[in-house]
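Trainee: Each structure below appears as structure tokens.
Nothing in this text is a laboratory measurement; each read-out follows from the coordinates by a stated rule. Because the structure is predicted, anything quoted here is derived from the model rather than measured. Cβ atoms are built from the backbone, for glycine too; each structure is taken alone.
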Structure 1
Amino acid sequence: MARFLHLADIHLGFDRYDNKERTKDFFRAFQDALERHAIAAQVDFVLIAGDLFEHRNIQPAILNQAQLCLQRLKEADIPVLAIEGNHDNCPYGVKTSWLRYLSDWGLLKLLEPGDISAGEPFYTPWNDELHRGGYIDLDCGVRVVGSNWYGAAAPRAIEQIAAAIKALPAGPESLVLMFHHGLEGQISRYVGALRYRELAPLKQAGVDYLALGHIHKNYAVEGWIFNPGSLEANNVEESRYDRGVYLVDIDDDGVHAVLKQDYYQRPIVRLKLTARGQESVADIEQSAIAKIQHAVQSGQLDRLQTPIVELRIDGQVGFERLELDTRQLQQTLQRQSEALIFLLKYDVDPVAYASPLNEEASRLQIEQDVFTDLLAANHVYKKRADSLATGLIELKDMQLEGQTEEALYQFVQTLLQVEH
């Protein structure tokens, strides 16, 4: 029986929120997952199916994070087999990458096909002296095959990989292939995903376990295609996806893959506040603060864990949307929640009133309807819209009659005083 750990999309060096602690989260997740589900579980090997790093060019501290984790596995005598993903592969025209560097130093084995255009075989066995090879036969009875990042050329590459696997010499009974690409139908708005029928040649070539990466959501298909998802959510939208690492056993009964999620991950809390067009700016601000307080009291938001918090304000407001100082409100809410990162999404529309106009309506009626709609769109005047509209018509008539500015001003003052 063989046991291994399948990870993907680790993204060391993640820096999207320009927050050093958030960048460290990806290191902590990687480190903890390896300790719990590789070393403690006594696996035979570890697979990294692409995107170990967030960027192709990395800072020394990020390289050090990778080295610390991989050295820990090396000390435990657990080999690490990896492929490059779209985030950490060789830049165009360059023949090396940081994964190649780690491979040359013996911290992992980068499995990649040869360059056919240069006369190299597509797959050669791993050579420990050269630190090169496209596949490796392990003592635990598993052959692991690597691949490159192919992007839009993936369907054609699959046919080439399947043919090359069939041409390999006889080896262990179990065959694992690492491939960094996504499957159609798993997430919306993902262009370029593979169809299942495009992956089918790999099954026909004898692949027992297809170790995918690239899509940050966990999924498994028909007992041979597995994608663990990213170790950490790269944005708050991804927090709704299951993710983790696969602890896999292969025995005479087949593949047994269990998704493990019990390792360090930064909590992400998403909240929503819907405005109904009747609130003032102060009402919205107080409702937002109350939303955070309720989340804390209910246990939905644990301030001791210093979570990432998103509050989305949507709906309609009866004032100009820019009247709300979102920057100041965001700072207030961050203090209230004690969040590491607080994201305030303000996506509202002004209240729209449009009374249908009768084709036979008089000019006076049209004026009344227009003024009423304009006043009703303001949260201060909406309850008095009808009477104030009548007053505005009178004010217009007074101005047309040539009355003095003092008289007009006195009329407005009286109108507002009466309404109060």
Structure 2
Amino acid sequence: MKSFSFIRIIKPILTIYLLIVLLLTAIQLRGHTPAPSQQQPIALVGGTIHPVSSEPIPNGTVLFENGIITGVGTAPEIPENARIINISGKHVYPGMIHGRSTMGLSEIGRIAETTDMREIGNINPNVRARVAFHPASEHIPVAAVNGITTVVSTPMGGIISGQADAMMTDGWTWAQMTLEPSIGMMIEWPAMREKEARDKALKELHEAFEKARRYKKAREAMDNDHAPHHPVDVRWSAMIPVLNQEMPVFVVANELRQIQAALDWAESENLRMVLVGARDGAYLADQIASRNIPVMVAPVIGGPSRQWEGYDQAYTLPAALHDAGVRFCIGGDAGAASAYRLPHHAASAVAFGLPEEEALKAITLHAAEILGLDHRVGSIEPGKDATFIITDGTPLELWTDISKVYIQGREIDMTDKHRRLFERYREKHRQAQME
């Protein structure tokens, strides 16, 4: 009888799960297809090249081979077997970098089975976003065709949420799409209003780092034959690069007291820190600059958090940080479905005082520098990945059309869910006009 009851309960659950899988698979099969690797040298000729790291190059050429840029300028030597593409009247910009997103970790908010961005418990340094990254997510091509070529897939929740990974927005598997693994350890700074909950969380954070240090010391002693065998603990092993300053901590803090406490904590723990969010960063801009702490503003588009603040409090933050000499980038919305709006955030910052060239760098070169990716992406220079976009104007304008996107030399499929729906309903109106 118990077995019969169990089957009756589990059968509808399995049926629903199977239907979800079939639906997502069917959608993906008629959608975006990852591009093959670059097969021959390609030269983009005649367009305006915007390296971002230097002045624009009118009537320039970008040459790339095996996914790597080999020449940039007005007359680089082009191999005989190169495919030459005339892009006169077009512009070439580096692919945009989204510094904090649930891309690949969340799909449909109401269906728990499609969301995998949080782990049980508060201390999860061993969590790696990349192994949960879903390469067939519908959100990925939407971001890609809008010029977002790199996203930092970010675990959330708890106190130490896990490791963030830089992922490319085209590829068949999470392993293929990983640009740089474990670029930062995510820490959610506790709210400062409720003393009891705050103190409990900070105590848990402090104890985690103390345990990690003791573990590191014990393992080093064991390796030097100064101590007996010490068993491996995956949580504390994951913390060793942080303690060695090989991996920064990305501390999510928005309210003024949170930011102050996080800055002091990182200094006392002798850690490399990136401040993420930083809603009240303008009030502490000079302090942040004096400590040389980089900031990821996320988001720019948003309302004030207090009644007495101006409506433009969030919009003017990048300009305030820039004026104070703070190193910063712009991260945009955290939600995967809104990742394509990244250039809108940068453009909004321009409308409220940030120089346009700084806004462009905030989502390309400066983002790459702060995230430790500037040896691969962020600008158009020889030796870097051939990851860039071809447009008819600046990507900071809403009406700019992105005609092509290259990721490591691969010309990606410019099909996404938004464009499929556009074509579907344009056909609907075309048929209605024929009747």
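Trainee: Quick check for you: by relative contact order in percent (Cα under 8 Å, 6 or more apart), which of 1, 2 is greatest?
Mentor: Biggest value here belongs to 2.
Trainee: Computing Cα Rg over 2.2 N^0.38 Å, for residues 160-271 alone for each of 1, 2, which one ends up highest?
Mentor: By Cα Rg over 2.2 N^0.38 Å, for residues 160-271 alone, the leading structure of 1, 2 is 2.
Trainee: In terms of distance in nm of label points 7 Å out along Cα→Cβ at positions 112 and 288, which of structures 1, 2 is highest?
Mentor: 1
Trainee: Work out the source of 36, 30, 24 here, i.e. which of 1, 2 gives that when semi-axes √(5λ) of the Cα gyration tensor in Å is computed.
Mentor: 2
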